[in-house]
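K.L.:
Right after this note come the structures.
Bear in mind that the values in this text are calculations on the coordinates, not laboratory data. A quick note: this is a predicted structure, and the numbers were derived from the prediction, not measured. Cβ atoms are built from the backbone, for glycine too; each structure is taken alone.
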Structure 1
Amino acid sequence: MNLIFHHLKKDIRCLRLLLSLWFVLLMLNSMLMRSGLDRFIVTSEGSQTLAIAHSLLYALQQLLQIVIVCQLVHADALAGTTAFWLTRPVSRKELLVSKSLFVLLILVVPALLVECIVMWLNAIPVPDWPGALAELVVFQCSLFILPAMLLAALTPNLAWLSVTALVSLIAFFLLHYTVLTTVMTLGGVIRTEPEVTAALLLAAILLVGSGAILITYQYSSRRTAQTAAGAILVMLLLITTMNFWRWDFLTRTVALPSRSPLNPDHVNLVLQRDASTMSFESHPRLRNAGMQKIMGRFDFQGVPPGFFVELMGLKVTLELPDGKVVPSSSENQSGWAGLFYFYFERYQKAIGHFLQSSHTAIVLNEPHLTADPARLALLSVDLGTFQNYKHTPAIYKAEAELRAQQYQLKATLPLRPGSRYVDDSGETTLLAIAPHPDGWILTMRESSVRRWIQSKPPTGVFYVLRNRTTKEALLGRSYPENVFGRAAALHRLVVNHSPIYFTTTGVSDYQGPPINEEWLKDAELLRVEIRTIGSFTKSIRTEGFVMDPL
């Protein structure tokens, strides 16, 4: 044990300059850039400058961390026969334990402690910390620490490591994109975004586990050729997982509560046909080539105010008069929207209906509420079947997977910069109020954590600007932008600056009151949250269905 700590202190002493610089970058990147400094920056130019500075600091921090790990391993190199430690009474096990303690105590633990402070400063609820920190460790180890440590264990010096790393990266991405292109060209199944996310998380976990095993094997045996062969097999396994894994183990399907005000038995889907069909416009060798996609939409009846029902999946069969059954499917019509703002066009009608039916507000920019529901693929058939039966009445049968969402007015914020609202997902702050020719622009700051494994569906947020005296209101249209720029996907913490436009732009022949400073004096900001309450299925049967009604 004394020898292990002796080696640990020796490595710290030898790398003290690099470690000092890394700690400085860690503190600047976390405690300064992500501690809430962006609250004082409300202009787009300032946000862009902050994003560039953060991205640069983060890149330097991770690059320096990789150099430290490589120098740590090469200080007592495993490859070759010239390392000084081979002549000393040091066991391979003790050497592995000392290097692992260095990575854990000097690199991982300080990063986690700083991340805890950052989440506390951004009002992230404490129950969200363990999951976010665990995912951060998996992400950092799989992307930076373990690959660097494994390559260093397979090479005798920095020159060999640089060449090996470059060749490995080129081979990995070349092979990955070759497989991806081949799968798409030969007609592979197109995966949904949750399936891709699950594949990436599984690949990260496999990389952490296999990387730790290979490093342990190299330290215990110093069989460099066999360890390198194992690393190549792991690379092939990762490419296979990233391109072919289809099981979405991250998304939980929650059944609709039995006492929900939304009764599935009262919900009916009425099929509405478009006047035309549409074929896929894609490369002739892709899997959708030669298929005719029959377009249409569903009207949802029996949905009470304050609820929204969304079509998530559709399994279809078409029974033809001659007894032939044509199977079809239209997978995952839609998915969860962003963490903070749901798409305006998809939810505006239900939100406006909710506000007006509950006598909460009188919506002034209501022309947007008349938007027709989006078209979707009712079924897809091959061109031969379409040409033979396009005018033949058939029986359309479908099993629809539906998701129910509920709207709730959660908070009312005073209309002044600095107004805050904290809930179980994070913090919301009103940063600025700016005039617009047809209304006002409010800039909101939203903080939350990005999670691979969601214990609950993300909450959609919609803002309404309401006059307290007249109950007149404007629906907001938001444009969220992550303040961390291109490095945002590398963090579990998410901070958005979102300009929200409360205007009458686009309202033809507007007859309402002027949205000026006088109107704004009595205004307040309403926060409407959209939460998923559960899923259910409905069977659809339509007789006399004609693929081409023209």
Structure 2
Amino acid sequence: MRRLAACLSLAVGLTAAAIAVPGSTATIASFTPSFTESEHTIAGAPGPSPSAPDPRHCSGTGGSCLLAATLFLPDPLPASPVPAILMQHGFPGDRQVDYVRRAAELYASEGYAVLSWDARGFGSSQGYVMLDSPAHEGADVSLLIDWLAARSEVALDAPGDPRVGMYGQSYGGGIQFLAAALDDRVDVLVARESWHSLVDSLAPNGIIKAQWVSLLYAAGQAFTEGHLAPELTEWLSRVYATNEVPADVAAELHARSHAAYHGQVDIPTFLLQGERDTLFNLTEASRNLAAVAATGAQTKLFWYWGGHGGYANYPGGVNRTWTPTDLMESRQLAWLDRYLGGDTTVDTGPMFEYFDEHGVLQSMGRAPKLVGQTLTLGAGGEVAVKPVGRACPPTGAPTCSYTEASNFSSPGQPGDVEPSDVPGTFVALDTAPLTSSMKVVGDPRATIEVTTATGQDVSLFLKVFDVDALGNATLINRLVTPLRASSGTTHTIDLAGFAHTFEVGHRLRLVVATTDAAYFGTDLADIVTLSAPVTLQLAR
């Protein structure tokens, strides 16, 4: 526990407000929502539960945890029952946060019954936060669906089976895949900024995403007044003590991920993901999309400029407005009207839409994929591994590379620090100047052979830069892909996805560093040799 406390010191003083919610500062455009709302207490699944008299002690029948919920209905209410939408907040949060209320008001005004609720352990709901556990938060959703099925305002597909979709972002996006896998009454999903695998998101390729994990834990404990489940603290303590994710912890995180339920989520699914998101990056959306599409279900993908970290949703610092004419809201409403409302005349638009680096909306009729074009980068090199372990300063200097702030300060905002690398601890591998422009859309795939002097596994951090004709290097979207590399092994790794065109005369640069301030590093000093050739297969 001492090591855990030390590692969390960088997050001391964080509160729930420290998690920057994309779009939460938007100015609401001219739109007058028309709805009614009512408060309800709904019995969820049983504990685990704090002991009485703790206000979050599960006091329902049979030890069930009581969930606080709000039902939004259209006003006036149509004569016929209407489809329903379940809406869970992010982490941390509750049903009263601005981005949940605004969305609930909008969708109710557009003709849906919307049930938002405080996930167990949050807000006014009982129990511990179990981090989207199948037996707890997952079971809670099934009981909420039971509750909706008994409401006269809600349309039914069959007795006990309401016409119901789900909408939410981050924690409220991740629960959707779990709910849809466990309960086939869920009819449609709209998931924003969600994960495919919590293991890969929080410890990509085996490297602990320390800044984000510390922030989420500290903010969750503060928001819930210490009601994260005790096992979450125990898991985190062991992760920090060993600098790896123990097998049993990985299994628990996997069970809370869409990755555990491939083939079971087979309903129309609309995925929206932020191009600058360093918590759940575009790769998570790509993997979610591929898994759902493999079942034959309808899918749609939208990449926007935002993401976890307080970024604006649109180019030019513009945020969403929660109105029917807002770009993303209009896309989401069209998806719900088509696949939940059953209006086959609705056009849901291109299968894939994204903003390019100039802020221009682009589209494709398919998802991004690897293409045949492969680049050979530089001639390898030799770099030193500093034994930083868990001791990188938050802004990197003077001992560690720095890429991004993991929500502590957004790039371009006050307090931001420009990306940097420590001389002698990284190698920069460049293409020749381009003779024609080169578009990359999706996850490039790097192949790299690694040898270490000691034979130990080492932490490496791969980053893609655009280098202009004057030598100015720009790190694309402040993205970094970690790799736990084994000596004497050729590693093939999908890098964090992006959309970017490299212009004529520019060079693509792949930097391989041995430290990054946002992650835990290698415990022991070493020398790493990268053998030529290092290659990069492109996507678009």
Structure 3
Amino acid sequence: MSTVRKLLIVAVSIVALQVGGILWLGTSLPGSVFANSIQVVASWVAAASCYLAFRRARGLCQPFWLLLAMGLASWGIANLGWTFYEDWQRIPAPTSAIVLFDIPGCFYAMALFLNEEKDSPRLNSETLLDFFQVGIVVCFLYFDLFYVPSLRMNPRVAMLHATYSLTAENIILVILALIRVRIIQSIQLRILYKGLAFYLLVYALFAGVADYWQIFRDTPTGTWLDLAWTLPSLLAALLPALWRSPATPDSVPAKDSTLTHLVVKNLTYTSVPIVVVVLAARLAREWPLVCYLTIILSAGCYAARLALNQYRQLRGADALAARSTELAKANQQLQEASLTDSLTGIRNRRFFQTTIPIDAGQAVRAHQDCAGGFRPDHRDLIFYMIDLDHFKEVNDVYGHWAGDQVLVQVAQRLDGIVRKSDSLIRWGGEEFLIVCRSAQREDSPHMARRILSAVANTPFEVGSGLLCHKTCSVGWASFPWVPQTSDSFSVDAVLKIADQGLYLAKVRGRNRAVGFLPGEKSLEIDPLPASRSHSSESQFVEVCNQDASITSKVT
């Protein structure tokens, strides 16, 4: 059996008992006690239904149903107090007891002031301060609209005035609920506020009419008017039973921080202390000390709320800044990882592709800015293509782990001979590329000799105490290729020239370097000529121009 069906059976049973008590017990003392007890039970059934909705709700729906449950339960407690005076003491209830019937309105108002921007079931300090301010306003309304005027009235007029006050408060709550329905963004809260407005309107109409009728006609408890309090409570019990908690949290679209939105938001926060000041001014003559202390308390709550709001904003800004810093650091690390070879720890080919346009542009501009045939010193880019000789033998004899260790040691040795302004790049496999910035092409053979020596002079450790001797071959070329027309050859073209030098170094016997420099007619001939071979007992650096003549030789 569903929850709604069970609740309907309970509601019908309560109404049947109420009708039976009216018919058989009437307005007698047992009938009056029975009628008031039925009203209390109805309100507590509604509170229990709201509590069950609270248990299955999410987000702000949880505190909403909890506040409604507390409001309905407090109405039952207030009615118990009324029954005590009316039925057991057989005296009219004192006017001060009317404040008990103001407490439910306090909980309903709190439910209307839930902050949808914090869609969390936990009530933070700002919300609790708002609730405290609402309680202050409700107490002031009771004293200003009812208690103080009732001191100058007879009991009948005082009760009529109390009915006016309570009905007015309920109508105000209905208006506030409808305003919240209009401006709120959360779909679930909009549905809940519609249900609350409907219940409060029904209760205000039913209870207001019944109160007026009892006061004007001196009608005792135990008549058909008692249904005017029982039926709204049963309606309040059905609303949470019919409500279904969404499977997914309600998404609240972010509001734009426009000037109008900020003004409305701040006016909402400041309206409560303003109302307190206005009401306190009306009661200052009868209750000066209470009024002044309440104003101070309300102003303190408002100041504390602003301070907490600013504190949370500052913490949020600091957290956002820290998060942004962490994200920037993570992005930098990710970018660094994408530009670094994972095995050797040096730069990879992507780094070269990222930085070479800037380096090439600076080199080209340095040559173009020189007039009168003057060529600036140390403005060239020199590309050294390096390839280990017979590297496959290392993997075949010692294993791939040993091959990886050789590559790491080669990277460490080459890193020790390059300048901080240069770039050491793993080009692929056992190939490396050195980019010398702000260099002079006439001095390029010296760097080539250092590369050959760094690789060949010291054996490599391949594990288990074993050593392995390896050599390398080098090909190099300078950019711009032709200084007089610095933009005539692209970086890719110069890299192909350096790669051709590496190929010639391999052909000529390995463990040597071959570089190309353009001749006087470099713009008119093929930039990749065949060069005459030279040999030596020791390693040597051979520099070839486009006329295939030897310009220098280092032994």
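K.L.:
When distance in nm of label points 7 Å out along Cα→Cβ at positions 47 and 63 is calculated for each of the structures 1, 2, 3, which structure yields the highest value?
P.N.:
1
K.L.:
Continuing with the same structure: To test your reading of the models, identify which of 1, 2, 3 gives 0.97 for Rg/Rh (Cα atoms, Kirkwood Rh) when calculated.
P.N.:
2
K.L.:
Moving to a separate point now. Upon calculation of mean projected area of the Cα convex hull in nm², for residues 79-174 alone from the atomic coordinates, which of the structures 1, 2, 3 produces 7.2?
P.N.:
3
K.L.:
0.80 is what came out when FRET efficiency 1/(1 + (r/R0)^6) of positions 183 and 223 (r between Cβ atoms, R0 = 35 Å, to 0.05) was calculated for one structure; which of 1, 2, 3 is it?
P.N.:
2
K.L.:
The value -12500 for helix-only ellipticity at 222 nm (-39500 (n - 2.57) for each DSSP H run of 4 or more, over all residues; to 500) was derived from one model only; which of 1, 2, 3 is it?
P.N.:
Of the options listed, only 1 reproduces it.
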